1. If distance in nm of label points 7 Å out along Cα→Cβ at positions 52 and 228 is calculated from each of 1, 2, which structure is the one that comes out at 3.7?
2. For distance in nm of label points 7 Å out along Cα→Cβ at positions 204 and 268, which of 1, 2 scores largest?
3. Upon calculation of FRET efficiency 1/(1 + (r/R0)^6) of positions 36 and 300 (r between Cβ atoms, R0 = 30 Å, to 0.05) from the atomic coordinates, which of the structures 1, 2 produces 0.35?
4. So distance in nm of label points 7 Å out along Cα→Cβ at positions 140 and 156, computed for just one structure, reads 2.8; which one of 1, 2 is that?
Structure 1
Amino acid sequence: MKTYIDTGKKDTRSGFGAGLTELGKSNENVVALCADLTGSLKMDEFKANHPERFFQVGIAEANMIGMAAGMTIGGKIPFTGTFANFSTGRVYDQIRQSVAYSDKNVKICASHAGITLGEDGATHQILEDIGLMKMLPGMTVINTCDYNQTKAATIAIAKHEGPVYLRFGRPKVANFTPENGTFEIGKAVNLQDGSDVTIIATGHLVWEALEAAKTLNDAGISAAVINIHTIKPLDANAIIKSVKNTGCVVTAEEHNYLGGLGESVSRILAENHPAPQEFVATKDTFGESGTPEQLMDKYGLNAAAIVKAAKKVVARK
């Protein structure tokens, strides 16, 4: 069983900021737009280094998306930044028409996703954004697990031609992936092998999946753990290969079980290798105010919930 070490908790939004700063130095076509949340999105350093390439649009998210789409016509690579709720739900029409339908090279970068936004409550939390974005034709959807991976993903999407939705968060979480590691869009990361159950996790739930695997191992259950950082395009081969070996699967995500990673995995398995599946996700509900830890516990989005789901699905084989 592989051991992964938390090198020090960091927020994934800072990984985005670090990646954007690096891009600013290496790619003069990269421009950044923000909807009045420069500090929250960690875009300050890019703004300080490249004021001529930074555009503060104010609380006008729809306008920001339209501006970004237009900038691509001149060869620029725009990175937009605001909270995930405002990056998607508030501007879905603009994204659909001006970015996805028009196949514009816009990078929609969304912080404060899921319920780990915490005390700001349900109006600012979003648990349906992955579903909204993955259903748009041509849209790449990425949900990173830690600081290092978010930084690498930010750099990688600048090289990808086409619209991208990059989702990350506010709380400090375990930072365990390799520093300066490569990021391959659409390629799952096999964190450890197992023979009894496959745990497929994304975002903040990846570290929780690793913690769950330790507990399961102590209970005599061998768990494979896969980090799905790219929800679209989904790495079908990695999923099918693992589930053929284990015979069952648990999906774990900080998102509604309707429309999220779990449903995408279900489709892959239904088409190729049907198998029992359990979902660790929110169950068709909005969030509420509370600390991230309190909310993850209440809504069953942690290692304990993954362990429970794994034992249940193993019993169904």
Structure 2
Amino acid sequence: MLKDFPVQNEKETRAGFGEGIHEIAAENPNVVALTADLAGSLKLNAFMKDFPERFIQCGIAEANMIGIAAGMTIGGKIPYTTTFANFSTSRVYDQIRQSVAYSGKNVKICASHAGLTLGEDGATHQVLEDIGMMKMLPGMTVIVPCDFNQTKAATKAIAAYDGPVYLRFGRPKWPNFTPENPSFEIGKAQVINEGTDVSIFACGHMVWESMKAVEELEKSGISCDLINIHTIKPLDEEAVLQSIRKTGAIVTAEEHQQNGGLGDSIAQVAARECPCPQEFVAVKDQFGESGKPVDLLNKYGLNAAAIVSAVQKAIQRK
């Protein structure tokens, strides 16, 4: 339940990545970090200091970075490529499709500054289409952790997974509420709260906003299942179906376009196995803009208030 997830502090999810890759590199000598001129932004300073022979600065040449990473897997290395989410996907989609996904290469594509909360860097650096782009690639695993602790755990866990992975996380400081040093199981959803009236499925920063919404909804007697879908693909269909068969109503919340994201994945499962009303909290076919992260979330309707409203609509449609 919510009380089991108290806020410990506020930390950047990208800092969780930096600590995670440093720790897993100490355990696994095959872990290699590559960056496209953004080592500082991806919090790789400790890695560079302790494992300089396993750090590759590719410069502002993201396509080349993906090609190098794909080649390194042939020699048994586990390359983690690092840059902003926009440059990790949109700029290099052809290279990812052909050299990584099609070939089934063991490359970990680690993408920071995702979504609107990149903030003041503006629309050209933001990306709201990346989950859809990456989940459509056959064999690609897509992970969107919710806070510092979970990002750190996911960063370590993907080293043991054989296959291409897209790991998406953010820029700003954000409430850190999952347990420290938790086990992270790829493809296994995390139940945050149990309820009976509606199922809320969220990922990334929107898990925290959903927790605030659940607290508000409980005051009016609405009981919510809240499930953190940290792995978009492979989706934990068993957890999804168990929840929606109980509640009969769905709300999805994500820092992504409505088209192609988490909401679409949940809707596919529901349509096939258990059709029920669904409301989407996501960006509605728009590009972002420059601004402070929380201000942007509020402007585009990605906040607790929007989730509360969506829950009320979904329940009315039951």
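The numbers here are math on the coordinates, done by the rules we state, and not lab data. Everything quoted here is computed from the prediction, not taken from an experiment. Cβ atoms are built from the backbone, for glycine too; each structure is taken alone.
1. On the way: 1: 4.5; 2: 3.7.
Source structure for this number: 2.
2. Working: 1: 2.4; 2: 1.8.
Looking at the calculated values, the largest one is 1.
3. Only structure 1 yields this read-out.
4. Structure 2 accounts for this read-out.
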